[in-house]
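Just below sit the structures, each encoded as structure tokens.
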Structure 1
């Protein structure tokens, strides 16, 4: 006869059913989560395992030298391979260790006495063991040391067994150099895998006795880091997914060089840095040979100065800086005369190469002397002398120099004829009149794309000289970006001037950024290597195969870094700051991406049956938007 349930029993059964349903739903959720994170398959072999399409192998460390230096594990942690490292540290009660050490010391001393009675020669190993044991007992007794059991396991991965063996050989070689010995966990690969996955399960249980000092040498957090308390974000550290935040103005100098092949992202990276640096209050000055910075300048309200024979923009190379420093004020005219000497050597033909391959000067010694006297006389004719009080007078122009040379003796008239194309000839106007530009803006871009090839190096030289005068007049934090700097490195005088800027920029809070894609020409120049040496920061993006060997030699890259340098994806590279360097990924925000990207998107309009196949002016085929970084 069925028993009638009370309302209380019915309610209890209802709660039990609800609880069971909740538990089943919870267990189902756990099962689903495991399915999501688990590999498609797993195969366990005696010396390796396979997770889906990846191969893996677990090694354990079983032998250590008598003495080991701090940070000995950093070379493994920072190796450019995919691996998992697991450490297990078990504290041991000091009293237990003291008791065992007492027994051990007694045994060692008995062996030592027995050897002495038998007349055997002294055993240095036995003496060292007694001495170490006694020293450890003293440190344990006063609490200076503690005792631990330590296990170290490493799981490596590869796309094939050959790659797995190659990585294993690299690991064992590094360990062998430090007298640390490792083995493959034969027939225990499953247990080894469980040791290195994040579930805190030491299933291999291969441990070594270590005191506090010995364990401290294996401190694991030694991956390369370039994060400062201030500065701007440069990108993501690919070694540890940390942020690369740096203030270049805190280094011994604020100069930076950027090397990359075309399309690797060098202009994108520099524009991103310029945008973020401007937000910290710095002024940005850019020499733009390819019209890549106009969009950024327009977006931030900067000045965009277009230099061409048809434009109204004028820069007078005879301008003198209105410096505040008394010592420099006395030397301002002399310094500008030296700069002008380099400029006119460039304008009059640069360095000529003779048939035998030797470099010949553009000017003979007599011409150099006459040019020097002509420059001094040209300034004197407008009342400017070595007296700083006269430097406020309007400066002369190249036309004034032309008149001076034309009416002086020696080689002056010949020099005047060679200068005539810049005063009344083809290139007249742009550099032969008084300056009419104002760079009083947070961002100023000098565009020289529309200049003839012959005028480009001259224009870059004159613009750099003008910026240098402004920098010495009013000192504040500035960044000067020289794109396609290889054009200056082709000539000795312009290369020397750029090097002089790099060497003296720190005194005036100026950070020089030099960008080039022609690594061979830049590094082949003595001045090019000197500029790199005077730059505390370097960025190496993807390189051509011919440039990799040159850069690897200059920057002392490892074999793995050398291999990756030619295969970096867009926006990745090696970032050097001082003595440290990391593998970096340049990451912009969505807004920054729109501002600094300069690659046009080609979107051909699909013709309908009623439309002609060839596009007409009413059918644009190029979208002027910008997407991927260069």
Structure 2
């Protein structure tokens, strides 16, 4: 039904869209993106980070610009942990004279002025590497692949506990692959007193060549400061609408290095959309909110969930919950991330967005394979914070292209990758989507997509038959209610203009969405959004596989399965104290988008180490390990059954809430 309505809409819709689209100025957007590069803490490398003077100055600039283009704009303070990086250098003497290397930073405390110390090669920074190397009072050079292996906080804490002054990390694939000169920055996810800096491959190669000749003394200068309970400011501009419902467009203005693509271009595009709407004289049905979020890259020390602090802090205030029907988040929109364009969305907007994308205008020139929708939103951008706080959200999918491995979070993130044609296309596409939401009488929420995925992710035979049957029956009952509700929402959206009385029904629908996020969104140990039953189910499967391998004497196969259970991949490389520390921080985290979203932890540290120790032994006795796995599997299956029973119980509540929302929606059609 929705696709049919989308095809009937264009002639009337385009009469509104085209006068606004004609006022889009991509050059204006580009210039705003470049202007943000002027705000920096490190005069050479950039850095516009949470709570820093550079972030504050950039926020003041955006506030003034929003007001200049005609928005009602204000600053919303949020409390975050701040970080100011004013630069770092390492100087050493080589055969051809003194050399100075410029370093990148991580969110840790490190103040050094002409500090003379020794640099030592600590391999990959694992527990075993650091046992072989005396790093006490020294700088430890480590190689890391944060994309495919482990995050910087693990070797940083391992080295700190071994007495290192700091680690200097060099990317070994994963990120910064465009050029050996690339530095990289990521969120540290760890303690501020375990300092870390970054170095390029080019500089590492030169300095390692000197280290191979003998002990090398270096001089470190660094100014990196973490500021607990600092203040960042989200900059919010508004175009008032005819009703109390809202639609938002967001992007973040903090950055690592100069951040041209990530996310200056998102901010520039957001401003351009707002400017075009104001200049056209269009008065929206809904209040349009344009949000430049602070502290997206990082904003909380010693936390596994340390990014998107600005957005989550904004949402904790609760002013938008129940009123904002959608947030269109913009990330790196001046690049084509492949031959097909994807919108990453909450499940509930999948059907509406696919209908929207059935109009392919302009798609062929930019995305020859078309466009589609992927679900759900994931934790790596602000749209996740919005969704779990009750605002249905989406983002232009940005993680699938090569840019993430080559330029992302490096000093190479500049306008050399800028694609004006793609940028212009995204301006028009997301303006059209913004106006499509504006013209919906009701949030076009279709709960059937989430329910279908919920059911499909529970594999057959993993819980008792009675438990599984009750779960699947409950899902089907609720899907019927949800399907009928969406048909009525779509009918109303296609037949009437929005009006103020729609807001009561909209709030009920948004309340149901918010509860679905609370009840059905959990995280795995790598910050991926999953359904509540998925972690225990996967743990049981991997442990079953490991037990089977041990029965066949295949310790290597068992190890490969065990590292897939919760966070046990870290147990292979790092000490118990390090692994336990970060696990405890995650389980007890408060005040972030990840708080309380883990469903448990299966600690296999000792078991994994035992299997690793025995895998080279001919005919090793693995009976104790098999017995421990058998007990663990039973416990995980028991946990899985409890979780599925809780999901089933909530599905009954959800059915009643959908009926209440349906009654309110039906009253609008009478």
- When 1, 2 are compared on Rg/Rh (Cα atoms, Kirkwood Rh), the highest value belongs to 1
- Message: If distance in nm of label points 7 Å out along Cα→Cβ at positions 212 and 556 is calculated from each of 1, 2, which structure is the one that comes out at 2.9?
- Response: 2
- Message: To test your reading of the models, identify which of 1, 2 gives 1.18 for Rg/Rh (Cα atoms, Kirkwood Rh), for residues 20-371 alone when calculated.
- Response: 1
- Figure out for me which of the structures 1, 2 the number 14.2 belongs to, where mean count of other Cβ atoms within 10 Å over residues 60-67 was derived from the coordinates. 1
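Readers should treat all values here as calculations from the given coordinates under stated rules, not as data from a laboratory. Worth saying up front: this structure is predicted, and the values here are computed from it rather than measured. Cβ atoms are built from the backbone, for glycine too; each structure is taken alone.
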